[in-house]
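What follows is calculated from the coordinates using simple rules that are stated; it is not laboratory data. This structure is a prediction, so every number in the text was calculated from the model and none was measured. Cβ atoms are built from the backbone, for glycine too; each structure is taken alone.
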Structure P
Amino acid sequence: MCLSKVVKSVAVIGAEAVEKDPETHKWRLTIRHKARFSNIEQWYTEEFDAVVVANGHCNVPFIPKIENLSEFVAKYPDVVRHSKSFRNATDFQNGNVLLCGSGTSSIDLTQYLSPVAKSVTISQRSESVYDWIRDCFKQSPDIIFKPRIKRLLPDSGAVEFEDGTVGKYDHIILSTGYHYHFPFLDPSDEYVKIYNDSYESQSPISKIGNIYLYTFSTKDNSIATIGIPTTGLMFHTMEYSAAAIAGVFSGAKKLPDLKEQIRWDDGRTKIDEPEVPHRFQGFFTDKMEAQLLNPLFDLAAEGRTVPLAKDNLNPKEVEASSPALVKAYHALRSGKYSAQDLLK
């Protein structure tokens with residue numbers, strides 16, 4: 001499917017779905033196609049034996065529940081933004097900047113904001129679960145740290161934190177992550193289940209269910225996903241999922257019985273450990289092989305090259321590279337390197 005095609009809806013025919021054909025049991029996709037440089041749209045349907053969902057999960061920003069947020073934005077429309085809209089550090093020149101969140105988005109942004117902003121403050125629930133991010137921040141005495149935002153104060157344009165302190169900022173950036181979003185799947189089918197228990201919190205929705213190895217739907221194994229789990233080697237993890245999908249969809253390998261798939265899924269969705277990165281879908285680099293990658297590769301067709309071996313990567317060595325990440329972070333913040341230098 002070309003990138004200019006947008007899937008509007010997906011219905012499996014023959015199960016609990018909008019349309020039903022007990023003889024074919026095929027997936028029907030309703031597609032809207034718009035050619036480049038054209039205002040003409042073409043709508044049509046196609047049927048497939050299987051579907052791979054690979055629409056990414058950094059598209060729909062998560063906006064945390066903060067008291068008076070809507071009133072504050074209405075009065076100061078240019079102050080609050082999500083990190084997704086960040087484009088140029090010069091927009092924050094000589095400004096007092098508040099970042100809400102201390103994850104990877106904040107670590108990225110502070111590299112470019114610190115050299116140009118008057119001040120950078122980070123509001124966080126807790127320290128990052130990643131050692132290298134904690135080290136980056138601990139070695140940055142110019143960054144001010146505050147607890148969670150208690151409320152915004154529209155009358156004064158200030159921010160009140162949970163410790164009772166109040167600050168005023170020229171820019172507030174919500175570095176709060178993204179929602180998982182599958183607009184073309186009927187939520188009632190629960191091929192990919194998104195738990196909604198975080199809508200009223202300051203944490204993004206991050207619990208995904210009904211997905212074995214975060215790849216195969218336990219509701220219907222003919223629909224699979226790529227890109228849900230979070231690891232220190234994202235693209236390699238996606239390749240492991242792709243290899244497993246190819247192995248299963250081609251018939252070269254078979255999934256374990258449904259009870260085993262559900263047991264694995266239940267084990268992940270019941271995790272209640274704050275130190276787990278990104279909660280349920282996150283895997284530490286030193287554990288991801290045993291917990292996720294090896295089980296995925298067991299489903300790959302015979303003769304398939306191990307993705308990590310192909311690039312001569314060892315997760316333990318990747319984990320040990322944290323000091324290099326900290327060094328690069330400070331080199332960018334100090335102006336020793338530019339973003340372009342890192343691409344050379």
Structure Q
Amino acid sequence: MVGVPHAQADSNRDPKVRAQNVSDAFSVPDVADAEHPVAHTDSEELIATGADSALVDAAQARDEAARLAPLRLMAVHAHPDDESSKGAATLAKYSADGVGVVVVSCTGGERGDVLNKKLTIDSAEIPALRIREMARAAEILGVAHVWLGFHDTGYHEGPPESWDLPAGSFGVLDPEVEIEALVRVVRQYRPHVMTTYDESGGYPHPDHIRCHVVSVGAFEAAGDPDAYPDAGPPWQPLKLYYNVGFSRSRITAINEAVREQTGEGPYDEWIKRFSDQARPDPGTRITSQVAVADYFHVRDAALRAHETQIDPDSTWFAVPRDLEAQVWGTEDYELARSLVDTTLPEDDLFAGVREKVSS
């Protein structure tokens with residue numbers, strides 16, 4: 001039985017309406033700006049952008065379900081679409097099992113490029129499009145969704161010390177402000193389990209790295225009554241996981257299985273980059289594997305919902321899903337922090353939590 005040691009953090013959009021479903025137990029600032037945004041739900045963004053009432057109603061229903069379920073999971077991501085490419089099948093599985101699932105997007109992804117070459121879109125349209133895409137993905141996955149409200153920093157090439165990050169963006173603001181914003185959402189939704197990225201961010205994007213810092217900080221502070229006392233009644237999540245989506249072992253196993261069938265490895269270039277960059281393999285840190293092969297089609301549908309952010313002809317979608325299920329039918333995680341006893345390796349993110357909650 002283990003209690004995982006304290007997780008280590010790195011040292012280092014304006015919302016249009018106030019959240020409708022915020023608990024009466026605490027207040028939310030009435031004035032939002034880039035540095036002190038108000039977290040808001042999909043339904044509010046959909047209302048603000050004139051979406052169909054059926055979409056709004058569905059988003060509100062998912063939000064209510066996420067709050068009332070006896071077991072609750074929160075996945076914290078940097079941008080809309082990250083939830084569909086990193087752990088989406090897990091979210092769909094737990095939602096189908098009756099777990100309340102909420103995704104938090106730290107930014108609106110406003111600086112994201114349009115990766116789908118079949119689309120011709122003016123850059124001014126991107127923010128509203130990404131709101132609609134995220135709502136569709138959340139509906140497909142069966143999850144609630146909250147916008148934390150910060151501005152996308154954008155991807156930057158080169159080493160971090162060379163980055164010239166835009167003022168007022170998520171990657172440059174005071175982390176304490178961002179942690180407080182997430183603490184407020186954690187205390188509102190009261191998750192038992194949280195997922196996010198490790199200290200590398202999964203890849204060197206400033207928003208992903210900051211997402212790690214903010215998620216770990218919120219996990220640690222949310223249960224402390226002396227931390228951010230105006231952010232609501234304390235709530236302590238019990239487990240924190242890091243997504244391990246693209247381990248070398250997983251990519252290699254799938255690549256070789258496809259090569260055996262077709263004579264070509266779809267991920268050859270990806271694997272070469274792994275070697276050229278000499279990056280540590282996150283697969284060595286896996287502690288927990290959730291069997292989710294039955295939900296790969298849901299994951300893919302959610303990712304396709306982010307149509308501005310995907311190449312529909314990419315090698316990712318070319319891998320036969322039955323083959324992927326056979327070779328690597330899990331989504332993988334590193335247990336970074338646990339306040340309950342559990343035995344490693346795990347096959348359930350709620351291992352140890354179910355017993356605690358039911359006792």
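Out of P, Q, which one gives 4.2 for distance in nm of label points 7 Å out along Cα→Cβ at positions 181 and 261 as computed from the coordinates? Show your work: numbers first, answer last.
On the way: P: 2.8; Q: 4.2.
Value 4.2 for distance in nm of label points 7 Å out along Cα→Cβ at positions 181 and 261 corresponds to Q out of P, Q.
Consider the structures P, Q: one of them gives 0.60 for FRET efficiency 1/(1 + (r/R0)^6) of positions 61 and 301 (r between Cβ atoms, R0 = 41 Å, to 0.05) as calculated from the coordinates. Say which. Write out the running numbers ahead of the final one.
Working: P: 0.60; Q: 1.00.
Traced to structure P.
Quick check for you: by FRET efficiency 1/(1 + (r/R0)^6) of positions 93 and 173 (r between Cβ atoms, R0 = 25 Å, to 0.05), which of P, Q is greatest?
Of structures P, Q, the maximum of FRET efficiency 1/(1 + (r/R0)^6) of positions 93 and 173 (r between Cβ atoms, R0 = 25 Å, to 0.05) occurs in P.
Here helix-only ellipticity at 222 nm (-39500 (n - 2.57) for each DSSP H run of 4 or more, over all residues; to 500) was calculated and came to -6500; which of the structures P, Q was it taken from? Can you show the working numbers first?
Numbers: P: -6500; Q: -11000.
The value was obtained from structure P.
For FRET efficiency 1/(1 + (r/R0)^6) of positions 53 and 237 (r between Cβ atoms, R0 = 25 Å, to 0.05), the calculated result is 0.95, so let me know which of P, Q that is.
Label of the originating structure: P.
Which of P, Q yields 1.11 for Cα Rg over 2.2 N^0.38 Å, as computed?
Structure P accounts for this read-out.
Out of P, Q, which structure matches 1.5 when distance in nm of label points 7 Å out along Cα→Cβ at positions 245 and 333 is calculated?
Label of the originating structure: Q.
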